[in-house]
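Heads up, there are several structures right after this.
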Structure I
Amino acid sequence: MSTTIGDTPGTTYRQAITQALRDEMRSDPTVVLLGEDVGAAGGVFKVTEGLLEEFGPGRVRDTPISEVAIVGAALGAALNGLRPVAELMFADFVAVAMDQLALQIPTYRYLTGGQVKVPLVVRAVAGAGLGFAAQHSGSPVAWFMHVPGWRVVAPSTPSDAYALLRAAIRCDDPVLFFEHKALYGRRGRLDRPEAAVIGRATVVRDGDDVTIVAVSMMVERALAAAELLATRGIRAEVIDLRTLAPWDREAVLRSVRRTGRLVTVEESPRECGWGAEVVSTVAERMRPPVARVTAPSSPIPFSPALEAEWIPRPEKVVATVEALLAES
């Protein structure tokens with residue numbers, strides 16, 4: 001069943017996240033929201049607008065400008081029976097709270113022998129393309145793939161943002177939920193009213209010549225590349241991983257067994273990116289031609305022209321696929 005929120009057909013990515021928060025807070029009184037400007041201001045990106053008015057300051061709490069305080073309070077709340085959703089205004093600043101994010105939160109359940117659950121969500125606003133420059137435009141999703149204990153989610157559509165956020169809030173393990181700021185205005189059908197399964201990818205375009213794997217904003221770029229490739233007689237299958245920890249190995253392997261080629265597309269520097277993990281996992285099981293499309297290994301430029309060049313473009317994906325086909 002599809003859903004429309006507001007007067008314009010379709011639901012924005014931003015509205016889908018707001019609705020997921022609202023629905024979970026209505027259904028579970030232990031769900032609380034905290035972060036900088038999430039209450040009275042409705043969030044700097046207006047994702048939490050209206051929630052303070054409905055649920056009150058006891059469940060929607062504005063915090064100081066301190067990622068350490070936000071994440072630390074969320075951990076304490078989770079250990080004491082609540083299901084906190086903590087918002088970090090920019091994903092780049094996860095580094096400020098790295099002690100809690102890398103050492104405390106992901107290990108707590110393990111260190112207690114499973115006796116203590118840590119059901120918290122950290123929502124982090126990521127992504128380049130809007131001129132926020134080097135310290136406010138990063139997508140540090142791969143950092144946390146290296147930290148056992150986290151589930152890492154990065155939806156690309158309103159429907160997935162809604163369903164996966166509800167699944168994240170219900171999860172008894174900590175979840176990092178990356179929202180791409182350039183996607184907030186994207187509209188789509190909200191056709192998955194129930195919570196999704198964390199760790200399950202989806203095929204968003206069928207094809208049999210090459211498999212293209214992407215996540216978040218890069219799914220749009222991969223689909224645009226697939227359209228261009230189709231005009232040249234190349235059928236690309238596009239997989240949206242949706243979740244990076246755990247990521248859906250079987251979906252990727254199943255596709256590559258059929259297409260015989262793999263290209264990953266990621267909005268991050270090349271070194272140690274998540275694409276390297278996908279490519280190496282596939283290479284351990286078969287020997288297909290593989291390639292990675294990434295951003296340069298540099299800070300994200302402020303200049304609009306340079307930033308546009310920094311982000312992987314569909315034309316770069318097309319050129320990579322064509323070179324792979326020519327070599328194989």
Structure II
Amino acid sequence: MTAHANPLTRRDTSQTPSGSELRVMLRAFERLAFDVDAMLAAAGLTHEALSEHEGAVSADACQRLFAEAARQRALPNLALRLACEVPMGAFPLLDYLTLSSATVGEGLGRLSRYLSLASDVVAFDIEDGPDATRIVYTKGSAFGVQFSAALTLRHLRNETDGRLAADYVTFQQTLEDPEEYARCVGCPVRMAGWSGFVLSAAAWRLPMRRGDPVLCQVLEAQASSLAHRQPRPGGGAARDVRRALAGRLAHGDATLAAVAKDLATTPRTLQRRLADDGWSYQELMEDTRRRAAAHYLGDRSLSIGEVSYLLGFSEVAAFHRAFRRWYGCTPREFRASSGGRAAAG
């Protein structure tokens with residue numbers, strides 16, 4: 001075997017699961033009575049090698065593995081079926097951090113913030129509205145998004161004693177059996193130009209049945225430490241955009257077009273350069289605001305209203321919602337916490 005033929009090494013730019021993600025999925029395949037040994041053999045993998053591998057698995061190996069699964073049995077809504085077989089705790093740190101949160105909203109905020117610790121395949125943003133909150137997937141294949149949405153909604157429903165019901169879940173791609181998906185996640189399914197789900201204000205505030213502030217604080221400190229040690233792309237384009245945003249946030253004109261003009265480039269070119277660094281513009285602006293919020297709150301001469309203004313929020317209430325999403329607490333609670341600044345990173 002040549003050096004470049006290792007099936008555990010990513011050989012293209014496709015988003016592929018890590019070894020730990022694939023192990024979780026293979027256990028779900030086993031529960032669905034698939035011949036996992038044959039699937040691994042078709043992919044050129046072994047249980048032993050996979051058990052020691054945490055990095056991305058090559059796209060070729062994943063394609064061969066799923067092709068063997070399809071050869072064994074054509075199962076409609078495979079992403080949903082697999083999600084139904086993944087128990088809470090399969091991703092220990094992330095799952096227990098979510099379920100120990102006080103409310104659904106706090107749990108989703110932490111899940112969004114630390115999802116990269118468990119998966120590099122999908123990511124989502126949280127968009128606050130006056131009456132409802134949208135969970136919008138910003139990265140992921142159709143399969144990955146369908147799997148993640150089902151897993152999240154089912155676990156949250158269970159952790160609220162069956163009380164959680166999203167207004168609806170929506171996908172850009174047509175499902176094989178939308179009615180089955182709707183039954184399993186407990187809400188209607190729609191097709192639209194975006195993928196994600198919508199929660200009412202009441203659903204967002206639902207208490208988690210195993211909420212535990214002490215455990216949550218311990219787990220978040222651990223997750224924050226791991227996230228800060230996690231390598232994250234951030235080349236020249238990301239650095240330049242952060243600098244431009246620093247001067248623009250307080251003036252309310254932090255659009256992609258305005259920043260691209262500052263950097264003497266076009267919006268399309270800037271988006272492409274950021275993508276090469278592993279960022280979207282919206283994601284980078286959110287991260288810049290998050291970091292700046294922690295920095296400004298460390299200066300007690302600034303009121304929370306002034307911090308909100310410096311970050312470019314039109315109203316303090318919007319800043320409070322965003323801050324709770326970022327850090328799981330209010331700006332005032334963060335400032336009062338002796339560990340607040342250390343946790344911010």
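Since every read-out is calculated from the coordinates, none of them should be taken as a lab result. Since we're looking at a predicted model, the values are computed, not measured. Cβ atoms are built from the backbone, for glycine too; each structure is taken alone.
List of remarks:
- For helix-only ellipticity at 222 nm (-39500 (n - 2.57) for each DSSP H run of 4 or more, over all residues; to 500) computed as -10500, the structure of I, II it came from: I
- Identity of the structure behind 1, 7, 14, 16, 17, 16, 12, 10, 5, 1, 0 (criterion: P(r) over Cα pairs in 5 Å bins from 0, in percent, for residues 86-277 alone, calculated), options I, II: II
- In terms of mean count of other Cβ atoms within 10 Å over residues 62-69, the structure with the greatest value among I, II is II.
- Structure from which 0.50 was derived, FRET efficiency 1/(1 + (r/R0)^6) of positions 46 and 214 (r between Cβ atoms, R0 = 41 Å, to 0.05), options I, II: II
- Parent structure of the calculated result 60, 49, 42, given that Cα extents along the principal axes in Å is the read-out and I, II the choices: I
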